[in-house]
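So, here come the structures, one by one.
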Structure 1
Amino acid sequence: MFEGLRFQHWHPARDDDGIVVLTLDRAGSAVNALSRAVLDELSEIVERLSFEPPKGLVVRSGKPVGFIAGADLKEFAGYEAKGGVLDALENGQRVFQRLARLPCPTVAAIHGYCMGGGTELSLACRYRVASRDASTRIGLPEVKLGIFPGWGGSARLPRLIGAPAALELMLTGRTASAENAKAIGLVDALASPDLLVETAKDMIRHPRARPLAQRAKAWATNLWPTRQVLAPILVKQTAAKVRKDQYPAPFALIETWRRGGSGITQRLKLEARAVAKLATTSTARNLIRVFFLQERLKGLAGGAEHGIRHVHVVGAGVMGGDIAAWCALRGFDVTLQDREMKFVQPALDRARELFTKKLKTPERIEPALARLKADVDGNGIPSADLAIEAIYENPEAKEALYRATEAKLKADALLATNTSSIPLDELRKAVAVPARFLGLHYFNPVALMPLVEIVRHDQLDAANEKRALAFCKAIDKLPVPVKGTPGFLVNRILMPYMLEAARAYSEGVPGPVIDKAAKKFGMPMGPIELLDTVGLDVAASVGKELGPFLGLEIPPGLAELVAGGKRGKKDGEGFYKWQDGKPQKPEVDPNYTAPDDLEDRLILPFVNEAVACLHDRIVDDADLLDAGVIFGTGFAPFRGGPIQYVRDTGIDVLKAKLETLAAKYGERFGPRPGWDDAELKGT
C-alpha cells in the first residue's frame, strides 16, 4: 500500500491482521503540532487508504510526551496576517472529513496531552482510546486564544457527548483527564500506556456500539427546539463571566451551534466562517500573542539545570508556607523554618488542603506531605540547595537572617529572598557571596498566581540566574527576570493603580463603583477588592517603601484602617467586610453617577508606570514587560499587555489624557519618562 513511499512526519505500518498503525512523529520538533505540511501528508495517506481500505486504522503519536498539541500556532498567526485563515480552516476540515469517511474502523490512541487540533483529529475517528495516565489530558482550549475549534471540533463534539457537556468543555477551555473523558463519552476505552495500541486494535477487531443512553442524550440535546431554548441560557451564563465586546469567541461558538443543522457539511461551513471572522479580531491577535509570551517565559532557562533537590524556606507565614507547600507539591524535599512550631503548623495544615485538592488520592497526597517537614531549629539549612527567605518586610531583620543562614549553606547553594519591594542592591550587602543571592518573588495566592519575578542585582552571577529560571520551570511557574530596584516590575506598576483607587475611595467614590470601572476595562478584579485581598497592611508597607521613589503619598484612611485591625480579607474586614472568603460589597445608591474620568484615573497610572519601567530597563524588552504584567497582575489579556495597549490605542492619545488628568488632579498623573522612546513605539 505504501511501498516505495517515504513520509517526513507520518509513518504507516501494516500488521499481519491488516490493521494500519499510523504514527505521527513531526520531524524537527519535540512535540506534534499540526502544520500544513503535516496535514498534507495525512491527506495523501488517507486518500490511499480510501482506495485500499485496511481492516482498520490506529492513529498514534511517536512522541513520548504527548499525542498532538494542536495546530501550529506560528503558522496560524501567519495565515491571519496574510488573510488566509478561512482557507487553512477549510483545508483542515477537508482532511479530517476524509479521515471520518474512511470505510473502515478508525481509532485515535491518545497518550499524554491531546489539545485543539489533536482532539479534533481524534473526533474525526470512529473511536478513541486513552491511556490511564496522569499526563493524559484532552481538551479544546481555543477559546483561550480568542477563537473556537475550527477543524470540526464544534461541529462533532456536541453530537458525540451531548451539547451541555461539549459546550462546557469548549466554552471554558478546560481539559479532561482520561477518566473524566471516559465518563462523558469523549473516549470509548482506557488502557495502560503499554497496552494502548493493542487496545485500539482490539476495538477494530471487535467493533462496539456506543451506549444507547449516550446516543440518546447526544440526539436530544442537539434538536432544533433544544438549541433555541438552551442557547440564550448559555449566553446569559457566559455574559456573567466575560463581556462580549472583549471576548467574542464564546458567544460566537454558542450562536454557531444554535444555527447548526443536522448535516455535517453545513455545520462545518458555519464553523469555518465564524472562526475565520474571530481570527481577525484584536482579541484573538492579542491572546495568541499572550500564548507566545507565555512560551517565551517557559523557555528562558534554555537548557540550564537547576541542580536543586532540597529547598529550605525561612518564614512560615502565608507566603513562606505556601511557597514551601508548592515546592513540595512539585516534587522537592522542603524544610520549613520559623521561630516556634505554632507558626509552622498552620502552614502545614494549608499544605494538606492544597495537596488534597490537587492530588486527590491518599497514595499521591501522603508522599507530598512527607516531602514537607517542619524545621524550627533550621537543621535543614546545611543540606539545602536553595534557601528562600520569606519573613516580614524589614531590611535589618532580613540582613541578620542572611548572615545566620549563609554561614551554614553549602558552597553551591542559592540564597533567595521573597521580598516584594526592597532593592536587592541594598540587601546583597549583607551577603558574603552575593553572586548566589537573588530574589524569587512569588505572588499571593502562590497556588494560583503563575508568575515569579527573578530579581537581579549588580553582582548576581548569570549562571545562578539560569539555575533560578530552570527551578521556576520545574515548579511550573513562569519566571521573568527583573531589575532589583524598588518594587521591581509588578508591584511598582500596581502601586500607583491601587493607591489611586484608595484615593478615589477616600474622596467618596463607592468601592463597588471603583471595582466596576476597572473590571469594565478588563481587569480580573477591582482594585479595592484587590487591596483587601493583598492586605491593607502589605499595601501600606509597600506603598511606604515605593512612595518616595514614585513620588506618591499614601491616601487618607488606609493607615487608619490598618491601625484599627482592619487589614482586609485576612481579618474579615478592610474596605469591605468579608464572609466565607468573599467580599460583601455594599449596595450603591441607584442615583449615584460615577465620575466620567474614573476609568482613566485608575488605568492610566498603571500604564504610565509600565512605560517608565520600560524606559528604566526593569525588564529586557517590551514583550517581557507585557508578559510579566499579564501573568503577575491579570492585566486584561485581550488587550495584550500595557505596552501593547499603548501601541494599539495611540501614544499621543494616552499621553494627552495623562496631561489632562495632571491639570485636574495633580502632578502624580504627569507623563513619566519613556513616552517618547523608540522602543515604546515599537521601532
Structure 2
Amino acid sequence: MTEEVSSAEMSADELAYADVSNPYVFDPETEFESLETLSKTASEAQAAKLRAAIREHDYWYYVEASPLISDSQYDTLFERLQQLECTFDLDTETSPTQRVGGDPLDGLQTIEHTVSMLSIEQSTDREDLHAFDERVHEAVGAVDYVCEPKFDGLSIEVVYEDGSLARAATRGDGDRGDDVTAQVQTIGSVPLELRKPCPDAVAVRGEVYMPKDEFQAHNRQRIESGEDPFANPRNAAAGTLRRLEPSVVAERPLACFFYDILTASDVPDTQGETLRKLSEWGLRTNGRTKRVSDIEDAVEYRETLKQERGTLNYEIDGTVIKVNSRSARETLGSTSRAVRWAFAYKFPPRTETTRVADIVIQVGRTGRATPVALLEPVDVGGVTVSRASLHNPDEIERLGVDVGDVARIRRAGDVIPEVAEVTQKHAEETFRFPEECPVCGSSIEREGPLAFCTGGLSCPAQLVQALTHYGSRQALDIEGLGEERVEQLVEEGLLTELADLYRLDSSDIAPLEGWGAKSATKLISEIDSTREPGLDSFLVALGIPEVGKATAKNIAQSFGEFDQILEAKVDRLQQIPDIGPTVAKRIVEYLHNERNRAVISELRAVGVEPQPFTVEGTSVEFANQTFVFTGSLSVPRQVAADLVERYSGSVTGSVSGNTDYLVVGENPGRAKRNDAAANDVTELTEAEFEALLADRGIQYPPAET
C-alpha cells in the first residue's frame, strides 16, 4: 500500500529497518539484554527500532485489522520501550508510550479549526434524498457518489505538522472546538506520526467512538465499581474525550475512523482517492464504503447497511452519500452551516414499548406549553428513555394516549424520544389538557395545534428561559448568566422582567449562596457591557420567532437601524434572503405585539440601545473587503468580526484568493498563515488591525465590549 522511498527520505526510525528481514519481530531473550549493561548509544538505537516497530504493528492492528504479532508480544515490546525511555531519559512527544496520558489539565481550551467543519443535510425520507440528487445533477450534471456509514460518535479535527500529531479539537460550533489534543493522543487508532511520504501539514476529519463490545464491558466495570453506567456508546465517547485527565481517557476503549481531508498541500481529486490517501498515511478508514453512479444504488447500499447494522461493532444511524469529485463539490459549495455536496440518508428510528406513568406540561421561553410523557424507563437503541415528547394537545388526541397506557416509543432521528402509538389501553380516565398554566396559573390559549401560556414574562418558566436566552452566547453573550443562576435570581425576586437585568446591583447579589463580591461585580460589568449591543445580536436576544443569528444579520444589514425594523412590513421582510411569507408574518406579529413592545420599551428605558448595523460613507466602510481571523485577540473574535461586518465588510473562516486581510492574534493556526502567504494576502497583527480601523474612524475595541 505504501510507496517506496529512498533512504535519503527515510527518518532515523525507518532507517533502522532498511535491509533488515522481518524487522518488526523481536526475540526478547537474545535482543533485550540487561539495561545495566546497555550503552547509551545502543539504548537509543534499540528505542528507535522499537518505536518504529510499534507504529508498524499499530498500523496493521488498527488500519489493516491484520495484526502481525500477538497481544502479549506487543505488550513485551511496549514495556521494553518504556523501560528504555525511563532508564536512559529517551522519551519523545510522539513516542507510542505517550498514549498512557499525562498530568490532568486545568480545563479545555477553545481552538480554531483550520477550515470550518460544516454539517450535512439529513433525512429519513427517500423523497428528500431524490431532491438532493436532482439539485446535484442540475448544478454539475452526472456524478459518481461515494457511500459511507454514518458513524454515531463525536466528530474531531486532527492536525499533523511535519508528520507528527500537532493538535486535535472537537467540532464545537464548526469554527472552533475544544482542544482535546492530550486526550486524542491516547487513542490507539490515531497515529502520533503519519506514515511517509505525507504532506508537511494536513488536517483530517474523523469520528471518535467507543466500540459496542468495549462499551458493554466498560459499563459492566462501572456498575461493579458503584458508578452509573453510560446511556449509550456515543455518550460514553463524548464524555470520555472531554475528560480533563488524559490518563483516564487512556484507560477507556476509544477508537476512531477517518473520512475526510480538510486541508493539505495537495488535496486528492476524489473522495475515493481521499480515503486511499488517509489509509496510506496510516489513518484508519472504514472498509464499508462503495462508489456508485446512480442514486438508486445508494439507496440499495443503505438498505444493505441497515440489515448489517446489528452485526457491526460500532454504532451507525444511517449512510452518508457524498459527491465523489472535489471539483464538483467546489461548484456545489455550501450554506453557512452545511455542505451542498453530501446527504445523510438516516435509518428509521428504533422503537420499544413501555408504560406512560404520567403526562406533564413544560412551558418554554415563548410560552409554548408542551406535553411530555413520563415513562417507565426503557432502553431504546442503547439509550435509557424516561421522557418522551407528545408535541402538542392535538397530538395527544390523535394518539389517544392517557396515563397508564402502554405506548411504543421511538427516537426521532435516533435522538429525540417521542410517543409513536398506543399499543394497549389501561387508563382509567382520559387526560385533559389543562386550561391554566401549571407554573403561573395564567390561562392557556390554543393557536392551531399549539397551546401557549398567556402569562408572558410574569410566568417564572418563561422569564427564566427568556433571561437565559438573552444572555446566551448566540445572543448577547453575558458570561455568568447561565440557567441555574437565572433561576436563583428569579426565585430571590431580583429579576421579574428582562429590564431588571440592568437594575441589578452587586450588593444585592453578593450575599446570595454561591456568590461573592468578585463574582457579583463581574456579572454586573458583563451586563453593563451589553447596553449598546450590536443590532443583529439584540434581535437574536429578543427571541423573535424564526430569527437566528444568520437571519438577524440579514435583517440588520437590510434595515440598518432598530426603529426601522420595529415598523417593518411583511412584504419588505420578504425581500430579505431566507425570509419567506410565514417567517415574515411571525416577525411582524412579534414586533407589533403589545406585550413585546412593552418589554422593548422597558429595555430602552434602562439604557439599552442597539447600535446601527452599518455607517454610511465609503471612508468608514469595508465594502467588498474580506477578513479572516486566526489566533486569540484581546477581545472575543466574534466582537472583531461583528465590527467588520457592521461596516459592510465580510468575514470568512478560511483564506483564499478573495481574502484581503488575515488578522493574526496569539497562537495562530499555521495553515491560514501559509494560505495567506500563498495567496499574497496582507497579514495584520491586532495592533495593525486597530490602526486600520482608526484610519477609518472606527473605535477598537468597540464601546459595547
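All of the numbers you see were taken from the coordinates with simple rules; none came from a lab. Predicted model only: the values in this text are computed from it and were never measured. Cβ atoms are built from the backbone, for glycine too; each structure is taken alone.
Computing distance in nm of label points 7 Å out along Cα→Cβ at positions 184 and 520 for each of 1, 2, which one ends up highest?
Result for distance in nm of label points 7 Å out along Cα→Cβ at positions 184 and 520 over 1, 2: largest is 2.
Assuming 3.3 is distance in nm of label points 7 Å out along Cα→Cβ at positions 96 and 120 as calculated from a single structure, say which of 1, 2 it is.
2
With Rg/Rh (Cα atoms, Kirkwood Rh), for residues 176-335 alone as the yardstick, tell me which of 1, 2 scores highest.
Details: 1: 1.10; 2: 1.00.
Result for Rg/Rh (Cα atoms, Kirkwood Rh), for residues 176-335 alone over 1, 2: largest is 1.
Assign the value 27.5, calculated as Kirkwood radius over Cα pairs in Å, to the correct structure from 1, 2.
Corresponding structure: 1.
Quick check: -15000 is what I get for helix-only ellipticity at 222 nm (-39500 (n - 2.57) for each DSSP H run of 4 or more, over all residues; to 500), calculated from one of 1, 2. Which structure matches? Could you put the intermediate results ahead of the total?
Numbers: 1: -15000; 2: -10000.
It traces back to 1.
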